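S.K.: In structure tokens below, several structures.
Computed from the coordinates by the stated procedures, all read-outs in this text should not be read as laboratory data. Treat the numbers as computed from the prediction; the structure is a model and nothing was measured. Cβ atoms are built from the backbone, for glycine too; each structure is taken alone.
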Structure 1
């Protein structure tokens, strides 16, 4: 039986607090066009893996551990700098966008992960667009007003402490995410990362 997976970077509580504060300033005419994603689902997606077999899971975890072992240092602190619409027209999401430097750093990490997956025979999922670091906050179900505009400044800086392998279960009420494995940078340098279930 196949399951849907993605690799994510979790957000510290202080960052979620900053995002909550910024989201409170978004106009109701925009928020009423969609649904605010539950805070427990806020994260940065490093790589969406799609449907994978049970046999793929240990190899994905091994690829994650290998990336963290081979990365000499953790990425520099990440920065989130504003709330805005996503790149689709009409927009589909209100998201918190990271600085270009943060997107570039995570893009390198993602490319390393792609290589480790390929070395383990895990079929690579084609990413048509470049990597933009973001946190999805509101999923829009209808078009916002033509003059709607979202550009709320945010200042959130935080370190990357771990990578999470997440399972995504699609339900009528929305996606439900389950933590499969959390691997910390400090653990991957030596012994295998510990599961945080």
Structure 2
């Protein structure tokens, strides 16, 4: 089946109410994969899947509202869609919602709520959430300031390829006594084992 036939088949299944096809077609329009990038068309199909509770569609719709792609930029709507996906356990949506609370975009700024959502995503192994949680600990936002815990989270994120976390971990390691660096590394190993066990 060539690409144009595949897209037409996807479009027919999406029009018939297939949520996976609606998501796939919406994502393709969002990313410009196999079709001309068209955010308005992406919103149309993603909303159809989201209205049926398709988790990934909920998160991408949140992103589109946050960025103003295909819709008027609206952080309140972005937070609404992120929360729906976050409540279903999608780590990326939990990280996005945590960031919204940290910044006060679309929701009242609430560092404790930001930490709650970031931790849920970080515990699932999402490197960006692990990085952001480290920042919260380093700054004492929503948690007691704890450089050892910040180092531990940045260590986890660095192990997953987050370069910014690696840089922050290395800087803070120079500021901490050796015993605290060892403690941070131990905490990171425990957290990594917890992520792998779940």
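S.K.: On FRET efficiency 1/(1 + (r/R0)^6) of positions 7 and 111 (r between Cβ atoms, R0 = 35 Å, to 0.05), which of the structures labelled 1, 2 is highest? Please list the in-between numbers first.
M.R.: Values: 1: 1.00; 2: 0.20.
With respect to FRET efficiency 1/(1 + (r/R0)^6) of positions 7 and 111 (r between Cβ atoms, R0 = 35 Å, to 0.05), the highest-scoring structure among 1, 2 is 1.
S.K.: Work out distance in nm of label points 7 Å out along Cα→Cβ at positions 15 and 135 for each of structures 1, 2, then name the structure with the largest result.
M.R.: 2
S.K.: Can you rank 1, 2 by distance in nm of label points 7 Å out along Cα→Cβ at positions 47 and 79 and just name the one with the largest value?
M.R.: Largest value of distance in nm of label points 7 Å out along Cα→Cβ at positions 47 and 79: 1.
S.K.: The value 13.0 for mean count of other Cβ atoms within 10 Å over residues 23-30 was derived from one model only; which of 1, 2 is it?
M.R.: Details: 1: 13.0; 2: 22.9.
It must be structure 1, since only it matches.
S.K.: Now for a separate question. Comparing mean count of other Cβ atoms within 10 Å over residues 87-94 across 1, 2, which is largest?
M.R.: Details: 1: 15.4; 2: 19.6.
Greatest value across 1, 2: structure 2.
S.K.: Here distance in nm of label points 7 Å out along Cα→Cβ at positions 39 and 71 was calculated and came to 2.6; which of the structures 1, 2 was it taken from?
M.R.: Values: 1: 2.6; 2: 1.2.
This value belongs to structure 1.
S.K.: Name the one structure among 1, 2 that percent of Cα pairs over 24 Å apart of 48 was derived from. Show your work: numbers first, answer last.
M.R.: Details: 1: 42; 2: 48.
Working through the options, I get structure 2.
S.K.: While we're here: Out of 1, 2, which structure matches 10 when relative contact order in percent (Cα under 8 Å, 6 or more apart) is calculated?
M.R.: Numbers: 1: 32; 2: 10.
Structure 2 accounts for this read-out.
S.K.: A follow-up question, please. A value of 2.7 was computed for distance in nm of label points 7 Å out along Cα→Cβ at positions 55 and 175; which of 1, 2 is the source structure?
M.R.: Working: 1: 2.7; 2: 3.6.
Value 2.7 for distance in nm of label points 7 Å out along Cα→Cβ at positions 55 and 175 corresponds to 1 out of 1, 2.
S.K.: Can you say which of 1, 2 returns 1.1 when distance in nm of label points 7 Å out along Cα→Cβ at positions 63 and 95 is computed?
M.R.: Values: 1: 2.0; 2: 1.1.
Label of the source structure: 2.
S.K.: Work out distance in nm of label points 7 Å out along Cα→Cβ at positions 143 and 167 for each of structures 1, 2, then name the structure with the largest result. Write down the numbers at each step before the final one.
M.R.: Working: 1: 4.0; 2: 2.2.
When distance in nm of label points 7 Å out along Cα→Cβ at positions 143 and 167 is computed for each of 1, 2, structure 1 gives the biggest number.
S.K.: Sticking with this structure for a sec: Which structure, out of 1, 2, was helix-only ellipticity at 222 nm (-39500 (n - 2.57) for each DSSP H run of 4 or more, over all residues; to 500) derived from, given a value of -8500?
M.R.: Going label by label, the one that fits is 1.
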